[in-house]
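What follows is a group of structures, each given as structure tokens.
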Structure I
Amino acid sequence: MHTVNWNDMAYVLAVARSGTLLGAGEALDVAHTTVGRRLRTLEEQLGVRLFDRTPSGLVATAAGEDLAAVAQRMEDDVLSVQGRVLGRDAQLRGELRVATVDAVFLAFERVFTSFMERYPTVELSVAFSPDRVSLTRREADVVVRLSNAPPDTLFGRKVGFVQFGVYASKSLVERVGRGASLGAYPWIGWTGGPNLRWFEGWLAEHAAGAKTVLRLGDRGLLMAHAVRAGIGAQILPCVLGDIDPAVERIAPLDELFRMDLWVLTLAELRTNSRVRAFMDHMGDALAEHRAALAGVHTTDA
């Protein structure tokens with residue numbers, strides 16, 4: 001009877017998640033040929049086929065699904081133990097990984113730098129991604145996330161909301177004509193994704209006949225740059241659009257373009273000294289900027 005090498009379970013889980021040897025190799029930081037070799041060896045040892053090759057990629061067989069499910073439980077247990085151990089860390093030093101969106105960081109860079117000045121022994125690492133990172137898989141310790149429905153499994157606080165508005169460059173406004181309808185503007189769209197259908201519906205209702213002249217996969221700084229360059233109109237976070245002298249709002253604020261801003265972590269990490277200090281600092285500091293986040297013009301400099 002052959003025993004399963006527990007290290008091989010990580011390969012099974014990675015292939016089940018990605019559906020390709022290349023994707024699994026990238027996730028595990030090994031060559032895709034290594035993934036293929038480990039899978040073949042495991043299949044020979046067990047005497048079963050774990051994955052079927054299909055036009056859409058590798059699909060787990062019944063045996064493969066069973067192993068992947070076991071590997072998932074193993075990963076969850078290991079990550080849970082790691083979280084509990086880290087949660088007992090009482091020293092305010094060491095690495096702290098934070099994930100957020102570039103708009104929040106750029107608008108409130110001083111909030112991040114003031115944390116570093118306040119806690120110089122904490123090694124702060126900030127990653128930017130328009131997609132959600134996994135706290136459970138330890139891709140980050142804390143997230144500063146835009147979400148109107150954060151997972152119940154996470155612990156944290158809402159520090160306000162981010163309002164988005166419709167913006168165009170001032171040069172484009174002059175070219176199209178002040179007072180022109182939204183449909184008269186060229187628009188910049190996003191590439192693909194069912195989560196963007198809401199915007200297409202809004203555009204059809206409020207900018208009838210509008211032409212999309214460019215589509216971008218980036219929803220952050222590249223989009224803002226394209227708007228600033230006068231290519232077309234698009235929604236931007238007011239916290240950035242309102243301070244950019246090259247662009248202006250061309251439509252009233254719409255509650256549809258509003259997302260809550262949260263600072264979140266795993267429940268087992270909430271007592272970690274670094275995590276707790278960062279969440280308290282960011283929560284209090286961002287709460288002071290609620291007007292800017294909400295797109296409300298103030299007379300403050």
Structure II
Amino acid sequence: MNFFLRKKLILGTAQLLNKYGVVKNKKSNEKQIYKFLDYIINDGIKKIDTAPSYNSEIYLGNFIDRSNIKNLKISTKIPSLKKYQYNKKIEFIKRSLNKSLDRIKHKIDTVYFHDPEDKLFLYKNCEKVYKIFNDFNIKNLGISIYDYKDIKIINKIENPISLQFPLNIFNNSFLKIKFKKRNKYFARSIFLQGLLLNKKINKKIPKQTRNIQKLYFDFLENKKITPIDYNLSFVLKNKDINGLIIGFDNIMQYKQLNDYKSINFFDMPKKILKLVKTKDFDPRYW
């Protein structure tokens with residue numbers, strides 16, 4: 001595998017137990033999950049991203065327990081705080097961290113607030129949250145966001161923050177960030193849930209999105225560039241990105257990354273890009 005890809009690759013676990021993305025995939029059973037984790041970790045991938053809503057924490061923990069692995073860097077998330085009154089939010093954070101630690105059975109390196117709407121709470125209570133994280137021996141505090149506009153409040157936080165955000169050739173607004181050395185930046189949705197890797201999809205997405213997808217594949221075929229080479233080269237050329245969160249359904253998908261070859265990235269034709277609107281390539285609107 002390409003050195004720079006291996007160095008930055010983080011295993012995403014959203015699809016290990018769930019129907020996820022726009023490409024047909026089968027739900028994995030427990031045996032397949034353990035086989036998959038064993039293969040990837042033995043191949044040198046030691047960074048894993050999970051969340052309570054992915055239902056993967058307990059499987060990851062059971063795998064760690066039976067394999068006696070100690071040197072992983074794991075990130076997880078705190079579910080949305082919106083249903084809790086202010087004086088209950090702190091207690092919920094503590095309960096959530098306790099549950100994740102019990103399930104994962106391993107030190108947690110980074111914890112993200114999963115709901116972008118919690119950014120205001122985090123901004124106003126960052127010192128309190130950092131104190132809690134310190135008590136739980138958690139090194140990094142972060143937040144998962146979708147919209148570039150969320151950066152305005154987050155940049156007001158003076159403490160170091162880890163950020164997860166979508167980054168791909170059709171959604172690159174976050175490259176406008178004024179990257180701060182104290183923060184860490186992690187790209188997700190690099191292949192847009194498979195839309196940028198596969199022509200065949202099993203989900204009804206907007207007609208305009210399908211039309212642009214066809215033009216995109218025609219462009220790559222004309223240039224004789226593989227989707228993996230094109231999309232990974234786009235993300236990896238951005239040196240401020242600390243990590244790439246990529247999810248897989250099986251070992252075969254993971255092995256495809258071994259074929260990745262870095263290219264001198266060039267933008268898609270303007271005639272394609274001018275057709276793109278934000279909602280066309282935001283899975284929340286599909």
Structure III
Amino acid sequence: MKKSLLTTMLAGLLTITACNSTTINSEKSMNLSNKEKAVALLNSIETGDQAVVGYINPAKYTQHNLAVGDGLAGFGAVLQALPKNSAKVNVIRSFSDGDYVFTHTDYNFFGPKIGFDLFKFKDGLIVEHWDNLDEKSTTPNPSGRTQIDGPTAVQDLDKTIENKALVADFVDTILVKGQFDKLTSYFDGDNYHQHNTMIADGLSGLGQALEAMAKDGIKMIYTANHKVLGEGNFVLSISEGAFADKPTSFYDLFRLKNGKIVEHWDVMETIIPKEEWKNTNGKFGNL
């Protein structure tokens with residue numbers, strides 16, 4: 001009888017750790033960047049490559065996806081539950097910020113999904129993971145854009161700090177405090193590309209969408225911003241709040257140019273009830 005995937009993964013990790021606690025499989029793998037390791041780990045969901053699980057610290061791996069058990073055992077159990085040959089992974093964008101790597105991915109993971117993943121590294125190994133997943137839309141938004149198309153190349157590395165500060169201020173001032181009279185100062189007129197499935201380009205499109213939601217009695221509320229990460233002209237904001245009266249996690253990715261927000265992608269995920277959590281680490285724990 002064949003070993004389960006989980007058993008094989010854990011056995012392999014124990015062997016790796018016993019042989020050498022400071023190396024991973026090969027000298028070549030140690031030369032990979034944290035970004036490359038994170039992308040390789042995500043790709044392994046599709047390929048089944050067990051070697052890259054060695055990029056996770058076997059003694060400490062904290063999981064913040066509330067539907068997944070903690071540690072390597074939880075990760076392995078999810079992979080084992082996937083229908084055979086069903087998983088597809090296409091990492092569209094990947095970025096690094098200090099000890100963190102965040103990615104924007106087109107998945108087939110128990111069905112078509114779009115997701116953001118955030119990994120924390122320590123000493124070259126992944127020690128923590130957060131994510132946000134939502135169903136993939138089958139149609140473009142009112143401006144013909146999808147949830148994942150648009151620029152992917154990182155530019156303006158010298159402006160990372162100021163771009164992160166601008167997004168942090170935008171989220172706090174506009175999304176959390178609701179000071180919409182200051183909205184236009186963050187944008188270059190109506191030059192704003194939107195990838196939210198329900199909203200058209202420009203501030204005009206945003207205004208129309210908010211008006212339509214208000215008419216239908218739908219509220220989108222940001223109560224706290226937990227993390228702002230960035231690399232060059234791309235900045236990710238992780239916030240919590242509520243959408244349509246349901247507790248919600250908001251991951252918003254912004255592209256900036258010349259000190260203005262010019263593009264936006266997002267994933268909103270309803271936070272499952274606490275009695276359904278498979279770990280106790282919290283959706284935003286340690287951020």
Comparison of I, II, III by mean projected area of the Cα convex hull in nm², for residues 137-216 alone - largest value held by: I
Read-out helix-only ellipticity at 222 nm (-39500 (n - 2.57) for each DSSP H run of 4 or more, over all residues; to 500), computed value -7500, structure in I, II, III: III
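Just so you know, all these numbers are worked out from the coordinates, no wet-lab data involved. Given the structure is predicted, the values throughout are model-derived calculations rather than measurements.
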